[in-house]
1. Can you say which of I, II returns 2.0 when distance in nm of label points 7 Å out along Cα→Cβ at positions 100 and 156 is computed?
2. A value of -11000 was derived for helix-only ellipticity at 222 nm (-39500 (n - 2.57) for each DSSP H run of 4 or more, over all residues; to 500); which structure in I, II was it taken from?
Structure I
Amino acid sequence: MNIGVCGEFGLIERLKKCVTAPSDFIIIGISDDAAAFETGAGRVTVMTADAFVEGVHFDLSFVPCRDLGWRAMAANLSDVAAMGGRPTWVTVCLCIPPSCPVESLEALYAGMDAVAAPLGCRIVGGDTTSSPSGLMIAVSLLGEVKRERMTPRGGVKPGDLFCVTGHLGGSRAGLEVLRKRHLGRPLPGHFETAVGKFLRPVPRVREAAAMGDAAAIHAAIDISDGLSSEVHHLCRMSRVGARIEGGSVPIHAETQAVARLCDEEGLAFALSGGEDFELLFTVAPHDAETVARAVQAATGTPVSVIGEAVPPEEGVLIHRDGAWHPLDSSGYDHFKNT
């Protein structure tokens, strides 16, 4: 089977069958935001890894190396946040083309440290090797969380409310602004909020901690492939359905403006744009307001209720244009989106 037919998530399911079953102390293995294993005294270590390839994940013609480092680190920090964890240690592997300036790599590391260090996370090692074509970055990150504070994808219960932090679609909007500037067809306006959302996304580690302090979070996932895809991930892992209110999805005014200039809807940017690195999570209805107030007070980040979990036979639907429609599960897929 061609990998383009199998797709990223089909490939993951097939590869899971090729490896030895996890040991008893492994709590979560392949298929969540991070792996998790017990380390004693009620503590759990979480581990995540991400690779970033030039020409696939980034374009150095309009992404500065410092911002690239920030983005690469933020993606991993976001995975740990989605598990309710606190990031601790990280290693970085680089595949470097011979023509790459050393100053660019220094800027890359400065960007990684700028987002990781304030969260108590330190770069402690890694590897470097040569690349025949472009730059590749591979980040592996460890974190820790109390067992009772873990927020895996499979914990959604019917009746739970779906909530999100921040605003969605901004990263896609920022990418569109930068692309059009690079092509010499700039959009009318500055849109620096959207550009910042793309270049320097803020991983919601502090928000995750505030959420866990306020109430029991049943499940969570970070929004890396678009809201639609992440809702489907939670529903599939938890064996539930969903009703999402399209009008309740929080979208910044700049994102709406950029979408209109691109002849699209802001909601489309939010549903399938990806790389917002906000948190999608579920709580019992009586806890939603408490969590929202706690997160806002601790971090300044808003929390929005966007829908409800329902029995699986009711499907995964979104309310828009005055009617209920099936929510498309398509998000970014590394092999189907090429």
Structure II
Amino acid sequence: MTDNQKDSHKSTVERSKDVYHSKAQSNPRITLAMMHPRYWPQWFASWILRLIILLPYPVFMTIGRLLGYIAMAILPRRRHISEQNFKLAFPDMPDEEIHRLTKEHFANCGMGIFETGMAWYWPEWRLKRLVHIDPEELRKARELAESGKGIVVLTCHFVTLELMARIYGTNIKKGVGVYRPNDNPVIEYMQVKGRTRSNLYLVDRKEPRPIVKALMKGLPIWYAPDQDYGKRLPHVFAPFFAVKDAATVTGTAGFAKIRNTVVQPSYSIRLPKFKGYRLVVKDIIRDFPTGDDYQDATTCNHAVESMIMEALPQYMWLHRRFKTTPDGSDRYHNL
């Protein structure tokens, strides 16, 4: 990286810091009530996580893989949901391959626990050694970040999603996360502190106004529209893999209508043999939105599909992605 590029990136980061203010949508504080014994298990789990990720990276990732196998054995409902998702998305996939992918997916979920810890607690110097970004992708992403445009960072629920947001915020531009607040104040405190370690603030996914304000200020927002939110959010039924009528939220196109806003697909995947993580930053989606909710949702789903196919077991298959149907039928057989 040249000195000019370094100075340009530094100025981008500093400007994005200036946007943060006391009215950020999530700014939790530790309170005396959070010390109540009912919250001790969450505090204990947090410190255990912090201790484990002090171990060498290959060691705790191997532990995570083993935890995933244990979870597969003790969580049969989640195992069946994962298998059903594979059957729905890939109806021609052999049962043996579905079983193999499900097992590998649980291993990835186990490792994902510690990757969340890395994203929330690791120092920058340690994480930096594991990050790989294509230089040309990085150059273009920083140019876009410097342009002053609002950026809807279109991503998906990989187990590495927490790491992706931190890597993007550290290397390209600090931004705003769209999330679901947790009712448990200790967990809420942890997730907000962790997710804003290298970014600005979080906004409730049900509150579009602060998202719009962030985009109008030229900030990136992380937006993952790939889950089935039922009737809680505006949606259409659009193709997603082999399912021709998957409930898909329309928020991506809605935010893209904001003046001077673009949609940029980005995601991170874990590399094999403990080599770290690759942040992928694609070119912006052209001619989007079209004004046709179905067509725009299909475009977003196709973008997400291409991400998932790069690392199929690393995607979050444990959720009922196809639970909402046009006719109310049950694709999961009461799971």
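1. Numbers: I: 3.8; II: 2.0.
Among I, II, the structure yielding 2.0 for distance in nm of label points 7 Å out along Cα→Cβ at positions 100 and 156 is II.
2. On the way: I: -11000; II: -15500.
Structure I accounts for this read-out.
No lab work stands behind these numbers, since they all come straight from the coordinates. Bear in mind that the values here come from a model prediction, so they are computed numbers and not experimental data. Cβ atoms are built from the backbone, for glycine too; each structure is taken alone.
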